[in-house]
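As structure tokens, here come the structures.
FYI, it's all coordinate maths here, none of it is from the lab. From a predicted model like this one, the values you see are computed outputs, not experimental measurements. Cβ atoms are built from the backbone, for glycine too; each structure is taken alone.
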Structure I
Amino acid sequence: MSNTILKVKNLTKNFYTASGVLSAVSNISFEIKTGETLGVVGESGCGKSTLGRAILRLHEPTSGEIYFDGTNITKLPPAEMKQLRNKMQIIFQDPYESLNPRMSVSQAIAAPLLIQKRYKSSQKHEINQKVLEMMDLVGLARRLVNSYPHELDGGRRQRIGIARALVLNPKFIVCDEPVSALDVSIQAQILNLMQDLQEQFGLTYMFITHDLSVVKHLSNKILVMYLGQMVELGTPSQIFENPLHPYTQALLSAIPVPDPNIPMKRVALTGEITSPINIGEGCRFAKRCLYAKEECSNVSPEIKKIEPGHLVMCHLFS
């Protein structure tokens, strides 16, 4: 039996605006194995969060297929998709905005249990025990059980979000920039917690982030996105030691060097960013690329396999 838990084939998500079709996610394919972490990186607005939400069908895909545990979930009816929420969850970027300000810590963590009918509302003792168990698991003091989000700091609020995602015992979690809104010292605590939970429960993560050092540390594979497309996919060593796509090279060159005596070799990108609305043929990065040729503006590149596990979408490798 294959240990691939998630397989995405040619996934596309478009939004239809007054100005035209906005291509948020375009023809992306990849796989994630059970217990692994796929890191997803790219600039703001490149489609990372939309990709994660489309996989969970929080945004309905425009086209393509999503296989979870061998089942094509792309066209599942709402009732069956609701049941699948037991196995697929999400941790949102902003822990304050994703929590209902009128719900206490206990109510927020218990909500998925009631929605999925794991318990009846009359089973208050059992629900409270499960809530306390989850609070212990994520390092939330039990004395906070009746507190509200505005009374807590960012780290504690994010722990609520993690507990809420874990309370149904899922297999796969989309982590949508789960530490970007937190102080650096708190980020380390949350990242360590998530790694410990992954090892303890065999969780599979799709980790969306801007922080390249985090994704290098956490991920088994890294997917680089630009304007809705996957431009490169590989292991951390392949991406960081041998970046192939010009955009990946520019992205990595922006990582600060901690030694002031070592000069940074920045790859400065110039040119106009292509509009994501009504995108035509050609490479979407061509207007900013240092190596662009005439072909790049007229012909869309295809994904090429350069070595096992290392894929790139670029005419330089055609």
Structure II
Amino acid sequence: MNILRSARSYVIIIAFALLSALNYQIFILENAFAPAGINGIATMIQYKLGISVGYLNLLFNVPLCVIAFFFVEKQFIAKSLTYTFAFSVFLLLFKNGVVDLNRFVYVTENGTSTILAPIAAGVLNGLLFTSVIKTGGSMGGMDIVAACIRKVKPHLNMNSVIFALNTSVALVSYFVYDFNVEPVILCILYCFVSTQMSEKLMQGVKRAVKFEIVSNHYEEIAKEIIKDLHHSVTVMPATGMYTHKETKLMVCIVTRREVHEVQKILAKYPGTFAYTSNVTETMGNFMRNKSHAV
């Protein structure tokens, strides 16, 4: 089972590499702007010298993986190399015409809708970046550098380094793309959209609201929440330091749509105090379930 699970993860990484190569071919390479990171540098070199990003991706990332082999988990390196080779192979197939994508490439003759290219590419890259990270690998480049630095110097913040690299790519693109300010704007837009997309996905899709409730009517409130919302309630002993009276603290996590229903239940019981906080991700059993308590 472990072998099958591992093989499945590598197949998934190759599929992500294919989608990433399609993203580059359809939205990035033909629209004269550089994306973020090391591949942004590779894209500008291809624009000026004609050397394929497929070759440059290998040239940059294989040495990084060899160095990182001594610092980070071997499985991380193996999956990162798998992505790197697959991404390069697919890009070279597209560039050499083995797979013709001309009918799908997004490019406008007058440039009026060029801004849509970095938006679409950024959304897809953010999605793919998050997906690859969750498989235990990386898309290479600064991801590998960041993994090495976190291993050796875990207290260092890589955000400033990545920001500096992306800013440099954006500034250099002004000179590479014929002293045109539009590629700079497109690069910044791509970076922003990609970062926002990946951060939202990293936070998880199971967002919820946590209620913490102090009440002497804990049994009645808990029964109503369980009966009406099918979420359980955790009850803990508590002491009010103003009155020094023993009471109960209830904790319940519900979906955003159920917040109003909880408020209606609490309004029935005078003297009840409650406050809420946002939960960015839930794990385990968070289903509306009548038979299983949390």
Structure III
Amino acid sequence: MSSYPAEEPRSDAVQAHGTESANTPRKPVTVPEIAAHKDSANPLVMVTAYDASSARAAEAGGAEIILVGDSLGMVVLGYDSTLEVTVDDMVRHTAAVTRSCSVPLVVADMPYMSYHTGVSDAVRNAGRLVVEGKAKAVKVEGGRKRVPVIEAMLDAEIPVMGHIGLTPQSVNALGGYKVQGKALDAAQELVDDAKALASAGVFALVLECVPAPLARLVTEAIDVPTIGIGAGPFCDGQVLVYHDLLGLFEGHRPKFVRRFADLGSAAAEGIRAYASAVRSREFPSDTESYTLPEDVAGALEARFKG
């Protein structure tokens, strides 16, 4: 696409981001690099982030892609689902992430009802995420019925990541958060959706809560990378929610979530230690307090006690 600056091919650039030494500058990951990364032997690493601290942690940890997910509704804003998240919410959090990292490709979720009411609304809202939020791409949930919206965004030079399988914005229509594609006809529908989205021009495709054998078939059937979440080990990449993988969220824990750290317990323990130190007046100590020059301190004491 003419909107991308020309540069020499870097077929191994994405693979190298997680392994470069601390002294080697890391180049920003681009949409064309991700689109070309059809290589499940060297999986892409995508993680969600919602603010400055999580963005910096994701970058330092070597993620190639940061998704500013509408999952922020539950893990940051305290909602019961993603359905209450607004475009303003997504713009604000996307901007916080893009201000705070420079290497990972930042993709912003299109929230519920931001692209369901027509092509012009979809392009306008996606444009806000790119212009105001500085996202490099957006993500849209749904299969073949989203093709007109996706094509319109691509015409506006906005790269699009697809998302099929369990689509959380469809939770009411699906009757809950359930594994998708378990029946033969449903599996065929999912494969057909994947092919349609790839043909429409998505640069990558998230597969959520899909049986591993079906995810493998989808991955082999399309020429853009698949990124799994609850879709087994055969995808071209994996994504997890920041709060889930770090043990920061105490809500429902799906089967596919592995905790790689338990920061929630560590944070609670740290606050308990802080509270104890405050109540015992052990904190703040003299070394954690500011002092006055002796003459000023003496004059103040004389003035207020005189």
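For the read-out distance in nm of label points 7 Å out along Cα→Cβ at positions 171 and 243, a value of 6.3 was computed from one structure; give its label from I, II, III.
Label of the source structure: II.
Right, here's the next one. With distance in nm of label points 7 Å out along Cα→Cβ at positions 219 and 283 coming out at 2.0, pick the structure among I, II, III it was computed from.
The value was obtained from structure I.
If you rank structures I, II, III by Cα Rg over 2.2 N^0.38 Å, for residues 147-234 alone, which sits at the top with the largest value?
Of structures I, II, III, the maximum of Cα Rg over 2.2 N^0.38 Å, for residues 147-234 alone occurs in II.
I have -18500 for helix-only ellipticity at 222 nm (-39500 (n - 2.57) for each DSSP H run of 4 or more, over all residues; to 500), calculated from one of the structures I, II, III. Which structure is it?
Considering all the candidates, the number was obtained from II.
Determine which structure produced the value -0.33, -0.49, -0.90 for log10 I(q)/I(0) by the Debye sum over Cα atoms at q = 0.07, 0.09, 0.13 Å⁻¹, calculated from the coordinates; the candidates are I, II, III.
Checking each candidate, the match is III.
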